[in-house]
Structure 1
Amino acid sequence: MSVQRLSTSELVAVVGGALLIVGLFLPWYGLSDNPNAVLAGSMDGPFTGWEIHTTLRWVLLPAAAAPLILSYVILRNHELSWARGELTAVVAIAAFGLVAFNGLVDRPGSPASEISLQWGYLLALGGTLLAMGGSILRSAETGRRRKPPGVL
């Protein structure tokens with residue numbers, strides 16, 4: 001097991017996964033001074049992604065671990081039936097979509113216009129982008145074996 005097998009693309013993806021995990025426990029949402037602004041039944045803020053998204057957090061944790069699993073596969077030189085980094089890229093794209101949707105399109109709380117995004121959300125969103133970019137670069141480095149015609 002040699003660490004020299006890891007390229008910068010895997011390291012970027014691992015950093016992105018770590019940022020996603022750290023960002024999940026930092027403030028994601030804050031409330032404005034409007035007395036009608038309510039989030040999670042409370043008028044006190046800020047709120048972390050872990051507190052607010054009770055189901056999404058269990059999806060984002062394995063998504064953040066995917067780059068670590070990719071690095072383990074590369075370090076152990078396991079044989080895969082798909083290009084290395086491909087599955088991690090798909091997971092990172094899904095995580096980016098979920099984080100972006102929950103912060104930009106459908107913010108929790110009411111009224112949604114009075115809920116502001118905090119720096120923990122931006123860190124988590126950036127982490128998904130780094131994980132996505134690193135794993136896409138890794139899958140592009142690995143060539144796909146061609147099969148003869150007629151073979152699925």
Structure 2
Amino acid sequence: MQTNDPVLLDATLRPSPPMPPLALGYVLAAVAGINLVFACSFALRGAWLVMPFMGLDIALLAWAFRASTRAAQRRERVTLTHSALRLEQHPPRGATSEVALNPYWVRVEMADPPEHGSQLTLWSHGKGFRVGAFLAPAERQAFAKRLKSALRRARETVPGQ
């Protein structure tokens with residue numbers, strides 16, 4: 001990116017975070033306590049085989065909380081100047097991917113009205129790049145409108161004027 005090229009759009013997209021870790025711990029402890037009461041109740045009636053499944057239930061809930069927290073760490077950064085539209089995707093694990101596109105050739109595609117399964121896709125030279133798949137449909141549509149407006153400005157104005 002050129003240093004004298006003005007930035008028309010600089011947005012960092014992040015998924016909605018789950019509850020704070022302390023709150024997740026309290027929820028897990030409450031569910032574990034309730035499961036322990038039920039497991040003991042079943043064991044006292046002779047159905048002791050229920051106890052391992054109650055423990056498995058807690059383990060799966062803890063795994064789901066951890067996966068949710070890790071998935072919330074991903075982010076995408078979209079930067080638009082007159083010369084380039086840069087898309088950086090930072091997954092929670094693994095390598096960051098970066099794509100630079102010519103703003104003149106980028107087409108933004110988003111279903112209107114947005115539905116749960118609709119995606120925001122940037123098309124350029126026959127290749128599509130999904131953006132903000134983790135956002136709610138209304139948030140994706142709002143960002144698509146913002147991006148279209150910024151792309152329109154990038155195409156209409158000449159740097160330095």
Highest-scoring label, criterion being relative contact order in percent (Cα under 8 Å, 6 or more apart), among 1, 2: 1
So distance in nm of label points 7 Å out along Cα→Cβ at positions 22 and 78, computed for just one structure, reads 2.7; which one of 1, 2 is that? 1
Working back from 37, 15, 11 (semi-axes √(5λ) of the Cα gyration tensor in Å, computed), options 1, 2, answer is structure 1
helix-only ellipticity at 222 nm (-39500 (n - 2.57) for each DSSP H run of 4 or more, over all residues; to 500) computed as -14500: which structure among 1, 2? 2
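Here, each number is a calculation from the coordinates, and none is a lab measurement. Predicted, not measured: the structure shown is a model, and the values here were computed from it. Cβ atoms are built from the backbone, for glycine too; each structure is taken alone.
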